[in-house]
Structure P
Amino acid sequence: MSTFALQNPSTGQEEEQFNRINDADRDAILDRATAAGEQWRQTPIAQRADVLRKTSKLFQENKEQLAEHIGREMGKLTRWAEAEIDIVSDIFTWYAEHAHELMADEQLSQQGAQQTWVRKEPLGVILGIMPWNFPYYQVARWAAPNLLLGNTLVLKHASICPLSSQACQDLLEQAGLPKDAFINVYASGSQMDAFVADKRVAGVSLTGSEQAGAAVAKTAGEHYKKSLLELGGNDPFIVLDDENLDWVLEQFTK
């Protein structure tokens with residue numbers, strides 16, 4: 001078992017040590033997530049929505065501590081951290097309020113059949129590999145729709161985000177999500193290939209580098225897994241001379 005440390009970027013000091021999972025732990029983790037899925041997929045939509053609604057409220061109630069977590073992890077200023085948490089609350093609330101609309105069957109033209117419609121069904125266990133820059137937001141926009149759908153989730157967050165990643169699991173469980181329907185794992189990137197390949201994982205969502213995305217896409221493709229990739233890049237920021245440069249500079253100092 002290897003360890004890693006939370007290093008506070010504001011102080012340069014190591015504050016806590018965390019243990020990464022062993023490769024041998026993968027079976028138990030995915031067995032737990034699969035078993036939880038059998039219960040969660042049968043949970044009525046209104047009850048799933050209520051968990052999301054309560055999660056939104058808990059993010060607000062714990063805003064100060066949650067903001068402190070990501071300040072210690074990745075140096076986000078408190079006002080920016082609290083703004084991120086507000087967005088996260090809005091995400092969970094939106095999916096809760098639109099649950100029945102989003103999950104409703106969609107009737108299509110018959111196209112020669114007696115009836116034709118689209119029905120949304122859970123896939124199973126979904127792996128999420130998330131980045132450090134928006135520790136709560138990146139998780140929320142992946143977790144809220146998947147949990148509403150009835151999927152269960154395994155989160156591998158960036159290694160610098162051990163506090164916020166565990167907080168996501170804790171708040172969801174506090175809101176009533178069954179144990180093991182959302183499992184936060186401390187793991188290295190090299191351990192994810194075996195998770196993606198595992199037959200118990202139905203799909204994977206990754207936000208990260210092109211290199212990480214290529215590795216996930218390769219394994220997902222080889223095993224016929226659904227994958228969703230958002231890959232980073234370098235976009236130019238251009239300020240034209242007909243704009244108010246002083247105002248632009250002020251925005252970066254707020």
Structure Q
Amino acid sequence: MSLPLSIFVIAKNEVDRIGPTLESVTGLSDDIVVIDSGSTDGTQELAERLGARVIFNPWPGYGLQKQFGEDQCRHDWMLNIDADEVVTAELVASIRAAIGVSDVQPCGYETDIIEMFPGEAKPHAWAFRLSPVRLYHKQVGRYSPSPVHDRVDLVKGTPVRRLQGVIEHRSIRSLGHELIKLNAYADMQADDLDKKGRKIGAVRLVLEFPLAFLKAYIARRHFVRGLYGFMTAMNYAFYRYLRLAKYWERRLGR
């Protein structure tokens with residue numbers, strides 16, 4: 001039985017990953033919306049076959065695209081998932097228990113999002129995880145319009161509760177794909193730093209790579225994931241350095 005819940009997904013060229021994403025929420029909602037920004041690989045057709053409404057919207061940045069998705073939702077309760085994420089059965093059950101009653105108070109719900117690497121059939125016990133708000137009522141939450149930051153801004157004083165279960169995040173197709181993705185994200189972050197007028201010192205540029213590597217390898221526990229964990233930590237460190245290098249390149253060219 002479906003809930004009074006809309007589920008929205010932003011996507012572009014995700015035909016190899018969006019199938020499990022949509023299948024994981026089958027039956028949870030009668031309003032699943034895919035916001036596509038110009039796929040050429042059959043993503044739209046697959047999503048429609050799996051029961052989603054597919055709406056084209058040119059890419060305006062992460063936050064604005066998710067705001068567009070919110071505006072297409074028919075229900076007051078909204079769940080956002082990405083095209084490379086899978087909702088576990090435990091989380092589905094927790095969502096049903098949380099909002100499957102008539103007198104539930106508008107609020108936000110946090111859920112763990114756990115990263116998974118290629119070849120992993122299930123999440124590593126010590127894998128890094130985030131706990132953002134992904135389920136929320138439209139009266140109290142809306143995605144930030146930031147082009148780079150991906151978060152729900154809640155009305156001050158809004159209760160935030162916690163869901164059981166996790167979202168499995170399979171963001172990496174390969175190391176090369178990850179670098180392409182991070183390079184594009186570095187461009188967007190450099191643009192954002194420019195628009196905000198941020199001042200980044202040269203010392204920060206020099207220290208960014210080693211500190212970011214330690215953040216990924218130690219703090220985010222990539223070291224427990226073997227050689228692949230080391231390589232992804234290197235990619236992360238290069239991306240964090242690259243966004244500042246691109247920012248500084250613009251300063252030097254002026």
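What follows draws every value from the coordinates through simple rules; no lab data is involved. Worth saying up front: this structure is predicted, and the values here are computed from it rather than measured. Cβ atoms are built from the backbone, for glycine too; each structure is taken alone.
Thinking only about FRET efficiency 1/(1 + (r/R0)^6) of positions 42 and 194 (r between Cβ atoms, R0 = 35 Å, to 0.05), which of P, Q has the largest value?
P
helix-only ellipticity at 222 nm (-39500 (n - 2.57) for each DSSP H run of 4 or more, over all residues; to 500) computed as -15000: which structure among P, Q?
Values: P: -15000; Q: -12500.
Computed on structure P.
Comparing mean count of other Cβ atoms within 10 Å over residues 162-169 across P, Q, which is largest? Of structures P, Q, the maximum of mean count of other Cβ atoms within 10 Å over residues 162-169 occurs in P.
Which of the displayed structures (P, Q) returns the greatest value of distance in nm of label points 7 Å out along Cα→Cβ at positions 34 and 210 on calculation? Provide the component values of the computation, followed by the final result.
Numbers: P: 3.7; Q: 4.6.
Comparing P, Q, the top value of distance in nm of label points 7 Å out along Cα→Cβ at positions 34 and 210 belongs to Q.
Taking distance in nm of label points 7 Å out along Cα→Cβ at positions 154 and 178 as the criterion, the top-ranked structure out of P, Q is Q, with the highest value.
For semi-axes √(5λ) of the Cα gyration tensor in Å, the calculated result is 31, 24, 21, so let me know which of P, Q that is.
On the way: P: 31, 24, 21; Q: 31, 21, 19.
Matching structure: P.
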